[in-house]
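Each in structure tokens, the structures are laid out below.
What follows draws every value from the coordinates through simple rules; no lab data is involved. Because the structure is predicted, anything quoted here is derived from the model rather than measured. Cβ atoms are built from the backbone, for glycine too; each structure is taken alone.
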Structure 1
């Protein structure tokens, strides 16, 4: 089962997770390869971002090919968003609840590399199971013991569920790439 972590009232008052919560989250991320952090982005900002995306990037939603958007599957696009309101809010691109966890999981050595929206158009087929990142050393089998080289942080602009769609995960597959296709998958609901 995927770990779900939400700030306590005390942590909310301080605006950060406690040291124990950060270490627990970082450990779960290292072991499982995924976790869900709940209630760390203002819901009003999510609504604002969803509406802004619909206005600013509507031209991509016509189902046609666009030279400045990456097709990542059947009726699925990856669109780089400009860091202008509301996407310039650190809650969306450098979330202060997430950064301490990334610091702990990656030994304070990481770079925020991109800010994109992955958009599944209506009637998009189920996406094939895949890794979001490549294997750095495929011939040496070192990836099982090396620290992560990249982490995806996803903030859904719509609830991930049976109606809107979700993301399938295989916990631990980041350390067992050879067996990932055979591992059990979960499709968590994420508000």
Structure 2
């Protein structure tokens, strides 16, 4: 059976359409695979803080509040923690400490309805004259706690951490970090937990 020229053109057009659809489908898969294996991630999927692998385990450490009571991790409450390791806040760096304290309070306030699930821990002395946020839980400086926190003695300044409800340190923020990045990381963690 012979085909008319119109039937041949239709067959050719259908073949090219099928090949174009296959090229679009498999080309998209190849592009996605290349991006995935090159390490590229969308901006919304990246952490602003340093993801600690493996996370530091603080479950064996019992921090003491400034008032003398023990601070319990209490995983059943599903409370996340922002912990700031402050150094020399009663000395030359008092202004930097006061700024960090205000930034952490702002981050906590921006958590909105999830703010009840976040504790702000301040490890060390408060800067003199700084306004103490109501959300702040001041911990006594403790060598075992400081040693359990990865790279807590950064010569560049104060380090901030995000701790999960079980007492694992999951994110580290180097001195001079952007508080907006901390807020977005913490809000993402609160949504998935």
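When FRET efficiency 1/(1 + (r/R0)^6) of positions 7 and 31 (r between Cβ atoms, R0 = 41 Å, to 0.05) is compared over structures 1, 2, which one is greatest?
Details: 1: 1.00; 2: 0.70.
The structure with the largest value is 1.
Identify the structure, out of 1, 2, from whose coordinates distance in nm of label points 7 Å out along Cα→Cβ at positions 55 and 167 was calculated to give 1.3. Please report the intermediate quantities before stating the final value.
Values: 1: 2.7; 2: 1.3.
For distance in nm of label points 7 Å out along Cα→Cβ at positions 55 and 167, the value 1.3 is produced by structure 2.
8, 30, 27, 10, 7, 6, 6, 4, 2, 1 is what came out when P(r) over Cα pairs in 10 Å bins from 0, in percent was calculated for one structure; which of 1, 2 is it?
On the way: 1: 8, 31, 39, 20, 3; 2: 8, 30, 27, 10, 7, 6, 6, 4, 2, 1.
Label of the source structure: 2.
With helix-only ellipticity at 222 nm (-39500 (n - 2.57) for each DSSP H run of 4 or more, over all residues; to 500) coming out at -6500, pick the structure among 1, 2 it was computed from. Let's see the in-between values first.
On the way: 1: -6500; 2: -12000.
Clearly, the read-out refers to 1.
23 is what came out when relative contact order in percent (Cα under 8 Å, 6 or more apart) was calculated for one structure; which of 1, 2 is it? Don't skip to the end; give the middle numbers.
Values: 1: 23; 2: 28.
Answer for the origin of the read-out: 1.
State the single structure among 1, 2 that was used to calculate distance in nm of label points 7 Å out along Cα→Cβ at positions 15 and 143, giving 3.9. Walk me through the numbers before you get to the answer.
Working: 1: 3.9; 2: 8.2.
Source structure: 1.
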